[in-house]
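**Student:** The data blocks that follow each hold one structure.
Every read-out reported here was derived from the displayed coordinates using simple, explicitly stated rules and does not represent laboratory data. Just so it is clear, the model here is predicted, and its values are computed rather than measured. Cβ atoms are built from the backbone, for glycine too; each structure is taken alone.
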Structure I
Amino acid sequence: MNTDWLTSRWYRPSLLSQLLRPLSWLYRGITVLRYQAYRVGIFKQNVLPVPVIVVGNITVGGTGKTPFVIWLTDYLQQRGWRPGIISRGYGGHSEQYPYTVKPHSKAAITGDEPLLIYQRTRCPVVVAPDRLAAGKQLLDEFSCDVIIADDGMQHYRLQRDIEIVIVDAKRGLGNQACLPAGPLRESKKRLQSVDFVVYHGEQYESRFSMQLRIQQAIQLARPNHTIPLQSFSSATVHAVAGIGHPQRFFQQLQQLGLTIIPHAFADHHNYTAADFQFSEAYPILMTEKDAVKCQDFATADMWFVPADAIVSPSLGPQIEQKLRECLHG
């Protein structure tokens, strides 16, 4: 089945979604029972000796989780914490897990998001399908005093001290149905039990929000060469995005006055040089997440656009306060 075709029906009235509702109710029932089983101790949760912050979402598709993890890591570092990151490493395939990300690691092994986070933060990052095993290796190898779990909201075997959910403010929760009738991995009521909900894409005074700011383009073949994005405003460019919600990237470029030819790929797409053989010889702009997979065949006309998360000023202090409460019981 064409997953993009199905996904589009989660965000508008659809007969298909209605037909899938019985499966959605079954899925929701299983997720609720599983969540409660961990809460009451039927299934065991494992505790690590330092606080664990889980950053994730309850919907399928991109919400801006990775830029938020980078922001949170930077914020905690600036405040004197020693964070480390654990991740599933989706899209990567290592011969052995857990795998500690290294300066010369490849996205094909680590997955694109863990490699991007490591390159941006230079914090320890360990990937493994088993987040508990990843956390143990992280603490064995590094002197971290807080662990940030990139995704893993539904990985309940690892006990967490703080849960942060990122919600796409524009798309919201779609039709508010669970899979496969809608985009929800868990019931929307799950938002009531997390510590912080951050809405990405709009500014609110009454709730936490996050914006992504893009200003520059970096040449993939020469990472020291940076120019303002407005430098491309007088010409047409190819815009490439293999992320959860490619339209967000395309719209950001257009809002800056760029004329783009959009090329949307599947999330975590494994690029080859053939993917960039476009008929028109225009510059190519891609997301930073895409760029970590294209370094081996980078050309002079390929550029990536780093995104910085701008988060509600009150959020960082509140997260840190909760961390300190965890340390003091």
Structure II
Amino acid sequence: MQAVSILLSQLAERLGCRIVGDSTVSIAGVAGMEQAGSDQLTFLANPKYAHKVKDTRAGAILVAEPIPALPIPQLISTNPYLDFARALASFYQPPRPKAGIHPTASVADSAHIGENASIGAFAVVGENVVIGENAVLHPHVVIYDGAQIGDDFLAHSHAVVREFCRVGNRVTLQNSVVVGGDGFGFAKRADGTHEKIVQSGVTIIEDDVEIQSLTSVDRATVGETRVRRGAKIDSLVQVGHACVVGEDDIICAQTGLAGSTILGKGVLLAGQVGVSGHLTIHDGAIVYAQSGIGHDVPAGGVVSGSPAFDAREWLRAITAFQKLPDMLRRMRQLEKHSPHD
């Protein structure tokens, strides 16, 4: 990767930030506060880490408010973390393969591939597939028959889009994502064996969605599974059949949504959350890590625990839980010494 240096004044103009200090400092990259060197930009987004600023060796820092007596230049930002991410993009972009179809790729004659697409080695594009402009399919990506995909699609190696599924614009699938795999549906026979229920629905991924590695978004038994615009889904997540993931939702790693779960807009599910299905987590709700959801969560609710309930009550309960052995011992002592009836 070729190093690129720009003046702090240029970077400030790109980010729309105000400079406090020397604007002629040359910046060649970005890094965390403890790792940054004299030619790198760092940031302070959480005030609880403010005490570390005095020890940083960074060339400049992004902050929300000016810090008095700080010897390095400061970029004053309304959102230092966001602007740190934007600055990072100024110094590093992943390499894009050249446009064209690799000779070992298999692309059906009936497929329609938009301009400036790059289809890598051993990728497979099935019959009647439609893919928009500027797509990148890395090696071993598979697009099943009848899938429809928008512009600026990026699929990393071993990602799969199954038959008849629909994917919007600017969607990124990281390695080994499966869009539209069969939902888990079986009917039990009288003798205890199982009849597979055909999964005849589709999965729809709207615009500006990113799905991280080894995540599965199942197709519906009937109807659709849908991930709405702007949602971000972490690695090792299971989205069951007929679920709806809302706009701008964040779903963290190792979370599982059972079938027909509905997530509203702006929902945050921390890691290892389990949702029992056929319920709704309403707009803006937050679910703490390792929670088990067995009922609807109201809009703006913050829940934790398994079974989950209000997070403030959960914090009180978990504090009391640690004291239960001592409380039980004391109760037994009182019973032992109490007069008998």
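**Student:** For mean count of other Cβ atoms within 10 Å over residues 48-55, find whichever of I, II sits highest and give me its label.
**Tutor:** I
**Student:** Moving to a separate point now. Using mean count of other Cβ atoms within 10 Å over residues 224-231 for the comparison, can you identify which of I, II gives the largest number?
**Tutor:** Structure II gives the largest value of mean count of other Cβ atoms within 10 Å over residues 224-231 among I, II.
**Student:** Quick check: 18.6 is what I get for mean count of other Cβ atoms within 10 Å over residues 104-111, calculated from one of I, II. Which structure matches?
**Tutor:** Structure I accounts for this read-out.
**Student:** Quick check for you: by FRET efficiency 1/(1 + (r/R0)^6) of positions 24 and 160 (r between Cβ atoms, R0 = 30 Å, to 0.05), which of I, II is greatest?
**Tutor:** Sorting by FRET efficiency 1/(1 + (r/R0)^6) of positions 24 and 160 (r between Cβ atoms, R0 = 30 Å, to 0.05) in descending order puts I first.
**Student:** 4.3 is what came out when distance in nm of label points 7 Å out along Cα→Cβ at positions 296 and 312 was calculated for one structure; which of I, II is it?
**Tutor:** Going through each structure in turn, the value belongs to I.
**Student:** Related question: The value 0.50 for FRET efficiency 1/(1 + (r/R0)^6) of positions 96 and 120 (r between Cβ atoms, R0 = 25 Å, to 0.05) was derived from one model only; which of I, II is it?
**Tutor:** Checking each candidate, the match is I.
**Student:** Any idea which of I, II comes out highest on relative contact order in percent (Cα under 8 Å, 6 or more apart)?
**Tutor:** Largest calculated value belongs to I.
**Student:** Right, here's the next one. If distance in nm of label points 7 Å out along Cα→Cβ at positions 216 and 288 comes out at 3.0 when worked out from the coordinates, which of I, II was used?
**Tutor:** II
**Student:** When helix-only ellipticity at 222 nm (-39500 (n - 2.57) for each DSSP H run of 4 or more, over all residues; to 500) is calculated, the result is -8500; to which of the structures I, II does this value belong?
**Tutor:** I
**Student:** Looking just at FRET efficiency 1/(1 + (r/R0)^6) of positions 112 and 144 (r between Cβ atoms, R0 = 25 Å, to 0.05), which of the labels I, II belongs to the structure with the highest value?
**Tutor:** If we compare FRET efficiency 1/(1 + (r/R0)^6) of positions 112 and 144 (r between Cβ atoms, R0 = 25 Å, to 0.05) over I, II, the biggest value is for II.
**Student:** Comparing percent of Cα pairs over 30 Å apart across structures I, II, which is largest?
**Tutor:** Max of percent of Cα pairs over 30 Å apart: II.
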